[in-house]
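Alright, structures below, take your time with them.
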Structure I
Amino acid sequence: MTDPTTAPTLNPQIIGQVENAHKALMARVLAGTGTTFFHWVALKLTAVSGGAIDRDQLVGRIAGALKIEDAAALAAIAELDGAQLLRTEPGEGFRVALTDSGQARYRRFSTAVDEIMARVYSDISEGDLATAARVLTLITARANAELAAA
């Protein structure tokens, strides 16, 4: 573990290294399942929306979270539908919902990720985690504002 008295100042390189390490851990969880990172995000966003969500809203959330085009988000949703992990609900509009298989896969991945992250974050103080969350949330908001202004 890095000594906090000699730790470097937060910068884009450190943020990138953290993101890459998290994605590599996620890739390990997803390996061999046929589920991509885009699929994982779609499953998670659907699950945290109560298991069903308006398709256009899901597309917007996926695209916004991953900084991808809507077409790529739609493709991920279509692939999950084809794999019978999401389904289109009958009725007005275009709502998609987790199938039983989709819910089971989401729970399995979520449990695995939670266990890994518990080990990764285990001896970091609540105060340090809260400070890091505030700083990274502020940086994300500013970066998103820059993207929106471009």
Structure II
Amino acid sequence: MKSNTTPIERFFEEYAFHTDKGNVPELIAFFADVFLAAGLQGEKPVRASDFALALPKRYKLFESMGCRSTELTSLQQTWLDARYVLARTGWRLTFERPSAEPEHVLVESTFLIDAGSETFRILLYLAHSDIMEILKQRGIAPA
């Protein structure tokens, strides 16, 4: 980890590491007990404990489609005030399938981070695209 990074950059470097490795217990610790998940289909409050039960299934699904890595490619942070940070992120998911070149899928998401205590927490996760629809369009996920 670089020594000249900001606290938010360090937060997302660690979050990205655990996302790539599929470390569910460590990932859940990044989220508030209840956070808002939003996307093209709308929004809903999510309990971190429920998320912890669903996340392993999502990892298995993506692994079955050939997802081999998830990498944070960009981070733009905007401090809204002394406590809250809006972070727009870019991610590259790499899929490897038999008899095909690795395929990279780029997605963006925005997070609202509560940085008001020593342990930062994700309050909002906003997906800017429907990853499953993208994977279907690319022929990675079944239609």
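For helix-only ellipticity at 222 nm (-39500 (n - 2.57) for each DSSP H run of 4 or more, over all residues; to 500), the calculated result is -22500, so let me know which of I, II that is. This value belongs to structure I.
To which of I, II does the computed value 1.1 (distance in nm of label points 7 Å out along Cα→Cβ at positions 14 and 118) belong?
On the way: I: 2.8; II: 1.1.
The read-out was computed on structure II.
Compute mean projected area of the Cα convex hull in nm², for residues 22-101 alone for each of I, II and report the one that scores greatest. Mind dumping the intermediate values first?
Details: I: 5.3; II: 7.0.
The maximum falls on structure II.
Match the computed value 4.9 of distance in nm of label points 7 Å out along Cα→Cβ at positions 6 and 46 to one of the structures I, II, and report its label.
On the way: I: 4.9; II: 2.4.
Checking each candidate, the match is I.
Identify the structure, out of I, II, from whose coordinates log10 I(q)/I(0) by the Debye sum over Cα atoms at q = 0.16, 0.17, 0.19, 0.21 Å⁻¹ was calculated to give -0.91, -1.02, -1.27, -1.52. Going through each structure in turn, the value belongs to II.
Each value in this text was obtained by applying a stated rule to the coordinates, not by laboratory testing. Every value quoted in this text rests on a predicted model; they were computed, and no experiment measured them. Cβ atoms are built from the backbone, for glycine too; each structure is taken alone.
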